[in-house]
Structure I
Amino acid sequence: MKIDKRILIAAAAVLVVAVVAVLVAGRLRPHSFQGVVLQTDKPAADFTLTASTGQPASLSDFRGKWVVLYFGYTFCPDVCPTTLARINAALNQIGDKAKDVQVLMVSVDPERDTPERLATYLGAFNPSFLGLTGTVDQVTQAATPFGIYFAKQDVEGASGYLMDHTASVTLVDPEGRTRLVWLTDSTPEGMASDLNYLIR
């Protein structure tokens, strides 16, 4: 049976339109964020602490970059190393866009976390990660506007104490505004997806 050329052309045209429609719909579909989206036009509260380089550093020094801000400490037995490893894995997944991201970890254990200790600890995860420390009062002032809680918890053993602390991760945009908060169940794939979507 001979098929009319016009029918073939019409069928091909319908197929092309259907493929284009699927592609366009995929692009127009809203991004599903893994992090909790924060809507604000105000810059995040600025702070100045001592960096793991030994020099003073402020949050506002990193305007123009996406800042992944985490409050943790080097003696942390599990949550902090796991979180830092997840952040590093997410950066590895976004390729060249990682150059537009600065990871900052503010120590919630400033009595033990010297700049030198922070540099050694964070360097094991990624040489670009920067640690920040200061007095307990300075760290408290830095942490409070981001909803971060921390307190000593006495334990038996050589460490003497551990730190209870909020383990969320905050994403600050290049204009200094808080954009996302990733909770403890965030995956590297989800974080990378959010970063890929936001970093243009």
Structure II
Amino acid sequence: MIDEVIDTRRLILRPWTMDDASELYILASNPNVGPACGWEPHKSIAETRMVLRNILIAPGSYAIVLKDTYTVIGAISLKFHRGASTRDDAEPEVGFWIGEPFWGHHYAEEAVRGILDCAFRLLDCVAVWGCYFDDNERASKVLNRLGFIYEETKPWVHTVRGNHALRELCLTRDRWLEREHKGERISALY
């Protein structure tokens, strides 16, 4: 796993620290962010610190930071685990979200591209999986624009907003390289 800084054109993906609690709380307490990803909005800075300590400060988990202001704008992770979507240990799952004030600038797409560069070029992954709940149109658009292919739907996954279908998509290294070779600008390092 790469736990260093990943640079893209406008973003830095870096490991989380406890010093990120204030910025993270502002983004994660917004009711339009967490529920789309299946988690409750943060109710206090203490809860945010607990999430940092127990979930986000982990291998493969990054703060998405604007290069020009060094402002935390979201989260992204590349998790190696056999489970929900992945078929084997060489097929991690990418997860991501962007705080609402930063929507509409294609930051999520750029951050996912950075993770894909690492997964396919440095970690030699065979495939990367991405999932989204059926009503998360933003995540759907990001994964589709990057060439992820629909694999299956798991019906009635329980989230904080009730039961939802979970769509699972996959991007193989071969497809990523093929699209990049055709000039579809998959790489984040541009």
Tell me which of I, II gives 31 when you compute relative contact order in percent (Cα under 8 Å, 6 or more apart).
I
With volume of the Cα convex hull per residue in Å³ as the yardstick, tell me which of I, II scores highest.
I
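For which of I, II does helix-only ellipticity at 222 nm (-39500 (n - 2.57) for each DSSP H run of 4 or more, over all residues; to 500), calculated from the coordinates, equal -10500?
I
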Candidates I, II; distance in nm of label points 7 Å out along Cα→Cβ at positions 60 and 76 computed = 1.5; producing structure is II
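A short reminder: the numbers here are calculations on the coordinates, not readings from a lab. In this text, all values refer to a predicted model and were calculated from it rather than measured experimentally. Cβ atoms are built from the backbone, for glycine too; each structure is taken alone.
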